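Pasting the structures in now, so scroll down.
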Structure 1
């Protein structure tokens with residue numbers, strides 16, 4: 001018996017195919033992985049079964065019955081639930097209000113919202129995921145990205161009557177989660193399938209897919225390549241099916257050694273969240289920063305970018321002391337930034353690829369520093385789009401039409417367009433497929449070889465170890481260690497992130513790297 005059957009599903013945007021006769025079948029109680037490179041058609045397929053996009057042709061059946069999903073409410077009525085990669089929250093509403101968006105609130109006297117009951121129900125929903133540290137009454141804006149994602153996941157598991165949901169579609173659900181939070185989610189997923197629910201699981205994290213999925217369907221260029229039992233395939237085979245080529249899992253080799261000359265010097269940096277941070281970043285160096293979520297890595301990058309209140313300390317770029325609280329000035333000085341949340345912090349979704357690419361460089365590309373030069377903007381957007389291997393129909397295409405990975409490449413194109421001396425990266429490959437990830441890593445090696453100093457914040461420990469020349473660990477707003485990347489292990493990084501320091505696990509250098 002098949003719960004969901006999709007056959008010959010096709011969709012094109014402006015004549016460019018996003019799906020071409022794609023097919024997918026999901027059985028009851030199955031965890032079915034859906035994989036493919038960014039732009040392979042996964043997001044379009046999900047939008048179609050969510051009722052957000054109409055297909056050009058194709059059939060969809062649920063429990064053997066043909067259905068037409070013409071609206072998100074229809075998808076909900078049919079028992080489909082969605083956890084999307086990009087956060088869609090209302091920051092000024094409470095956790096409980098965000099949990100129950102689109103659902104009726106409990107009432108007092110038949111018409112007054114019963115806030116106490118709403119918070120109580122929200123607490124039950126959070127506890128079902130073993131989430132005990134989030135207060136349902138606080139505003140969503142006060143939560144970290146990972147906690148906001150946990151709230152959205154909990155919302156997907158709310159069912160009036162308890163039996164409405166049949167299929168959960170999860171698009172990169174663990175991208176913003178810690179390892180411990182991901183483990184909780186996996187337990188919930190396994191519990192759902194034990195009760196006959198099904199899951200379509202979209203992830204670029206191969207280890208997760210190999211661990212929890214029963215079968216995998218691979219899309220490439222909008223077409224279904226194959227469906228296989230996980231037990232009968234391997235990571236290398238899936239990667240080759242996704243990309244059409246063999247990609248080594250190893251990281252690109254370093255092209256040159258970093259200079260001994262510091263390009264960025266940070267001394268005794270202190271803010272409301274950060275405490276007395278000092279280090280040097282060398283020209284041509286990739287400096288990795290590890291730590292648990294909320295340890296201060298993102299806050300440090302934002303402060304270096306001039307976004308935040310500096311209590312004390314200094315930042316010097318090539319010997320020049322930078323003024324605090326001047327993000328626009330940072331770009332002009334030669335510091336570029338790729339934020340953690342590309343959609344919320346890094347892009348104007350309705351604007352074009354070109355407008356997003358040149359956004360921080362309008363004065364550089366303008367005539368006499370005043371009048372916009374559209375021809376130059378389009379030319380530079382095209383040039384740097386090619387450099388980051390962006391897949392689009394052209395520089396005038398709206399960014400919201402691109403896949404998540406290609407949106408990330410637009411942010412990278414903006415970051416490298418101005419020829420920065422320092423590049424600040426906050427989770428730069430989150431939600432990016434293996435092929436695009438390798439392209440980004442190769443770009444970072446190229447930039448480092450040209451003398452750019454790079455600070456890489458990542459929760460992907462293999463990425464930190466594979467790409468960094470030195471690695472520092474953040475703990476409670478402090479920079480504990482900066483160590484040369486020689487025989488550093490994931491276990492050592494985790495140990496340091498939790499506040500331990502077993503002898504001999506990690507070679508130490510001074511925080512300044514002198």
Structure 2
């Protein structure tokens with residue numbers, strides 16, 4: 001079987017900013033607090049312990065107990081919620097949208113990375129407790145990003161509309177999605193489990209937040225995962241001073257804009273701040289708060305407030321204020337005793353824009369860790385790769401490059417006319433020496449002939465490669481078919497496929513294998529054979 005591994009840096013799937021972050025480039029060190037190494041967590045613990053007050057713990061624990069009231073939860077989760085009252089308990093957090101039936105596979109990898117890092121921290125620092133948190137992005141409103149999942153090349157979509165926060169969206173109509181999904185699943189014990197899981201999650205809960213909590217709890221509750229909904233009045237009360245700062249001083253806009261002006265010289269900017277990075281929310285409304293004509297206005301509505309009125313509203317109804325992508329990380333770190341945030345490359349990119357805003361608000365900036373990335377392969381696929389003498393580097397490479405490289409490898413002779421081109425160049429060099437001693441028109445003719453013959457050699461080289469592709473077509477086709485299986489639509493499997501496609505064959509062993517094999521602090525793609 002293929003024996004090499006692929007680092008994130010060499011995979012071709014990460015931006016320059018993330019590659020430089022992983023390589024700890026000195027020019028980026030001013031953008032984060034500490035790099036994700038096990039030994040760096042002690043100082044992070046000490047800093048957060050000073051920065052997070054006991055009163056916040058009480059509010060957090062009560063909020064979690066209220067949020068879990070209607071759910072059956074494992075002993076491990078109950079214990080972890082209780083532990084959050086203890087000053088020696090800290091969290092590791094990942095966040096994710098409320099994708100239908102978890103959406104792409106990497107939902108699982110985020111949570112497994114979080115659970116496994118807590119285990120590693122407990123081994124390293126046994127005097128402390130570490131609780132894995134899944135932060136549900138209930139206040140998002142990008143419904144088009146989450147209303148479907150991919151199963152066996154079929155896009156299973158929830159056809160409804162959403163105007164406000166997706167967490168509050170009614171689950172009415174999802175029985176139609178289950179009917180489509182059930183037909184595709186077919187029969188068998190694992191198929192029946194998946195049907196039941198979908199039904200229990202979405203048809204027995206009234207809104208998308210509760211449905212997602214039930215689903216994530218079913219998959220990971222026995223691992224002690226704690227699921228948090230930030231759309232909570234008591235938690236928003238803890239954030240009131242920071243919302244006030246945002247409304248009156250536009251602090252995050254100023255700080256993040258300054259950081260962006262430095263970053264954009266070498267990197268693409270992931271997100272840009274607004275002057276006020278807050279939304280106003282009600283059940284079917286989530287609109288930006290803007291400051292115009294000396295009033296705070298809710299975009300696309302007739303709602304407007306004076307400074308006095310909006311500050312009074314903030315005190316009486318903090319739940320009506322929702323942070324956007326710039327301010328949500330600050331909210332998270334205010335209400336949690338958090339040490340580390342685990343996310344994908346895009347998420348970590350925008351977190352790297354935010355340190356200065358945390359500093360001015362005097363909130364500890366978390367350690368930033370790239371989640372585990374995984375390529376799942378069946379035994380049969382691994383055997384095919386072995387038979388075709390393919391490495392994982394081969395399979396991760398651009399398809400056209402792979403096609404050309406393997407054609408040259410299979411060929412009985414070298415498909416490279418570099419030697420001939422060099423010989424031709426030397427011949428024409430002598431002709432140019434002669435031409436320089438006679439009429440200029442002859443020199444032009446010599447150079448034109450050199451270009452023509454060099455181009456002719458290049459064309460012959462291409463034609464030879466094409467001819468060899470035909471000779472080895474059968475083997476090359478098997479290579480491309482295998483790569484297409486592992487990288488659907490020439491993209492990462494983890495961004496396209498849903499967990500159910502693999503669960504159908506291996507059931508709960510899928511999650512157990514991920515828990516067992518993934519190391520959250522290794523920045524390599526994990527190749528896991530099922």
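Throughout, read-outs are computed from the coordinates displayed, never taken from laboratory work. From a predicted model like this one, the values you see are computed outputs, not experimental measurements. Cβ atoms are built from the backbone, for glycine too; each structure is taken alone.
General remarks:
- For log10 I(q)/I(0) by the Debye sum over Cα atoms at q = 0.10, 0.11, 0.14 Å⁻¹, for residues 188-403 alone computed as -0.66, -0.76, -1.03, the structure of 1, 2 it came from: 2
- Of the structures 1, 2, the one that -9000 was derived from, the read-out being helix-only ellipticity at 222 nm (-39500 (n - 2.57) for each DSSP H run of 4 or more, over all residues; to 500): 1
- FRET efficiency 1/(1 + (r/R0)^6) of positions 204 and 388 (r between Cβ atoms, R0 = 41 Å, to 0.05) - highest-scoring structure of 1, 2: 1
- Value 69, 51, 50, calculated as Cα extents along the principal axes in Å, assigned to which of 1, 2: 1
- Comparing Rg/Rh (Cα atoms, Kirkwood Rh), for residues 348-483 alone across structures 1, 2, the highest value is found for 2.
- Relative contact order in percent (Cα under 8 Å, 6 or more apart) derived as 23 - corresponding label from 1, 2: 2
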